[in-house]
Structure I
Amino acid sequence: MIYERKHQPPVTRAQFARRIALHGGLVALLLAGSLAVGMAGYMNFEGLPALDAFLNAAMLLGGMGPVDLPKTAAGKLFAGGYALYAGLVFIAATALLLALVVHRVMHHFHWSDRS
């Protein structure tokens, strides 16, 4: 089990900070890998240079939408699939970070005993 059990005391602030750093690192790896996939897709399917591919992939991951509209059928299919994937990445990244805080608050106040 990754977190302490309900009968164990909450971890110290230093341990909690390390836990946040670990989860933050996992989120950073997820975002970097997702950005690399997006760049590769835009470069392959739309023939965009690396900088433009980075901009489009980053904008989709950030929830803003692409800058350059896809022109090819393959590019449109990739952009649609990548946009759906980017939404899931946002949810996963949020869950990885928010779960720590929610667990700590619930554990600190022993809310798990009240259910």
Structure II
Amino acid sequence: MDKYADGLLAEFNAMKLMESKGYEIVARNVNYPKVGELDLVCKRGFTLVIVEVKYRSTSDMGDPIESVNKRKISKIIKATERFIAEKGYNNYEIRFDIIADRDGIQEHIEDAFYGYWN
């Protein structure tokens, strides 16, 4: 497979993992040009969970979690702010998770990072 297809499969598997844990998938691949992208947006009760999916087929490029750096987090938070404003999730608790996919083996990290806004 190619990298793009591997990434799509990792996102699909992440979606299935979140569904198996009782989350409703609200949106996938939400892209705001020049702002940021949200891989998965899920909810359960009044918690909105923004999930960043990172895939690596080998450790040559480092661990997938390491690629979620300060710049990436900033873009995710900005995209989340826009998503909440557009979709009306103002009264929801927001949580940021990462699903690291290491060649098909998934690790779900809840509360992987935090965002602050008004």
Structure III
Amino acid sequence: MSDQIEGGCFCGSVRYRFPTNDYRSSNCHCSMCRSISGAPYVAWMAVPVDDFEYLKGEPKKLTSSSHGSRYFCQDCGTPVVCLLEEYPEYTYITTCSLDKPEDFAPKGDMYTDDMLPWVKKGNL
């Protein structure tokens, strides 16, 4: 088996993995990501659906919009995955739910028009 990237929720009830690769990644500044995470933005990685698998647990589904669903640990609340109807070939993983998020710096920013003014100024 090739090298694998693993991650999961804070309490360990949900675990997942996918093969090592150079995945698309970004910080999302949309208001929905901010509201669901309680953070000024969320870092995501786009992993092909066929490469992603849960190893332990089943996250709870939240239909967050007419075109997307988010999945989180029902025990500790950690957001782990987002699925979007417009990109059904990808599972979007919250980068900071990875075991080693420091190894996967986001490659850009999206929905920057929604970026909070104090993030734009670099006051984080």
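Annotations
- For -2000 (helix-only ellipticity at 222 nm (-39500 (n - 2.57) for each DSSP H run of 4 or more, over all residues; to 500), calculated) the corresponding structure among I, II, III: III
- With Kirkwood radius over Cα pairs in Å derived as 14.9, matching label from I, II, III: III
Since every read-out is calculated from the coordinates, none of them should be taken as a lab result. Everything quoted here is computed from the prediction, not taken from an experiment.
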